[in-house]
Structure P
Amino acid sequence: MNHDKRILYGEIWLVRFDPSVGHEFQKERPAIVIQSNVQIRKSNLLSVVPLTSNNSKVLPDDILIKKTTQNHLLTDSVVKVYSIVSYDYSRFINKIGFADLKILNEIKQYLRKHFDLLK
């Protein structure tokens with residue numbers, strides 16, 4: 001795969017979610033790349049989970065992420081882990097920062113639950 005953008009697991013990117021339909025996330029928003037670097041090199045699509053600054057509707061599996069100098073988020077946010085999407089590289093606008101290992105491990109734990117891999 002030859003892509004203009006070098007994107008890695010755990011990075012936070014500003015992603016264009018539109019056009020979207022129904023309950024899908026909309027607008028340009030930060031998202032965490034959840035696809036492994038090995039799989040990124042094999043695919044034309046990148047899997048992410050979106051972030052939102054709206055913390056008024058936090059669901060049980062949502063993960064809170066505090067803004068830090070590492071992730072460069074503008075505000076404390078919520079990782080909406082249940083909303084896993086895969087997008088073409090053209091939707092990725094620019095890299096914002098990196099998620100820390102604690103957040104990435106919480107996402108991995110959720111993904112095990114989401115895909116029934118806990119056994």
Structure Q
Amino acid sequence: MQNIDTSVVLDKQQLREITLDDDDLMREILAALIDDTSQQISLLECAIQAGDADRCIRLAHYSKGACANIGAVTAAGLLKQIEVRAAAREFHECSEALAALAQQVSHLREEAKTLPCR
């Protein structure tokens with residue numbers, strides 16, 4: 001598995017910029033991303049187990065874009081890795097990246113708790 005910088009779970013400045021510094025919107029968008037990515041993890045797991053490279057690529061690409069847009073840097077990198085590995089039909093590596101992605105979603109949940117409340 002390619003090394004991914006896991007030091008940046010969430011680029012809060014990027015999240016602030018896309019939400020125009022609206023604390024409520026920041027929490028709402030991050031919660032939606034966490035829920036959606038959690039669902040995608042289950043779908044990706046099924047696609048990986050089935051050896052369905054095309055589905056893995058589509059699912060990973062969709063989630064990667066969402067994560068990158070809000071600043072979930074490490075998650076986006078792991079999803080990119082799943083895309084690349086699925087294209088190469090390296091499903092074991094996809095599974096490893098997926099496990100790391102599940103951990104990142106847990107870290108994002110923790111980051112969500114640190115967002116300001118009004």
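Every read-out reported here was derived from the displayed coordinates using simple, explicitly stated rules and does not represent laboratory data. The shown structure was predicted, so the numbers you read here are calculated from the model rather than taken from an experiment. Cβ atoms are built from the backbone, for glycine too; each structure is taken alone.
Once relative contact order in percent (Cα under 8 Å, 6 or more apart) is calculated for every structure in P, Q, which label goes with the largest value? Write down the numbers at each step before the final one.
Details: P: 28; Q: 36.
Once relative contact order in percent (Cα under 8 Å, 6 or more apart) is worked out for each structure, Q has the highest.
Using log10 I(q)/I(0) by the Debye sum over Cα atoms at q = 0.10, 0.11, 0.22 Å⁻¹ as the calculated read-out, with -0.28, -0.34, -1.41 as its value, let me know the right label among P, Q. Intermediate results must be reported in sequence, preceding the final value.
Details: P: -0.28, -0.34, -1.41; Q: -0.28, -0.34, -1.13.
This value belongs to structure P.
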Legend entry - Origin of the value -26000, where helix-only ellipticity at 222 nm (-39500 (n - 2.57) for each DSSP H run of 4 or more, over all residues; to 500) was derived from one of P, Q: Q
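When FRET efficiency 1/(1 + (r/R0)^6) of positions 42 and 98 (r between Cβ atoms, R0 = 25 Å, to 0.05) is computed for each of P, Q, which one produces 0.70? Spell out each step's value before the answer.
On the way: P: 0.70; Q: 1.00.
Label of the originating structure: P.
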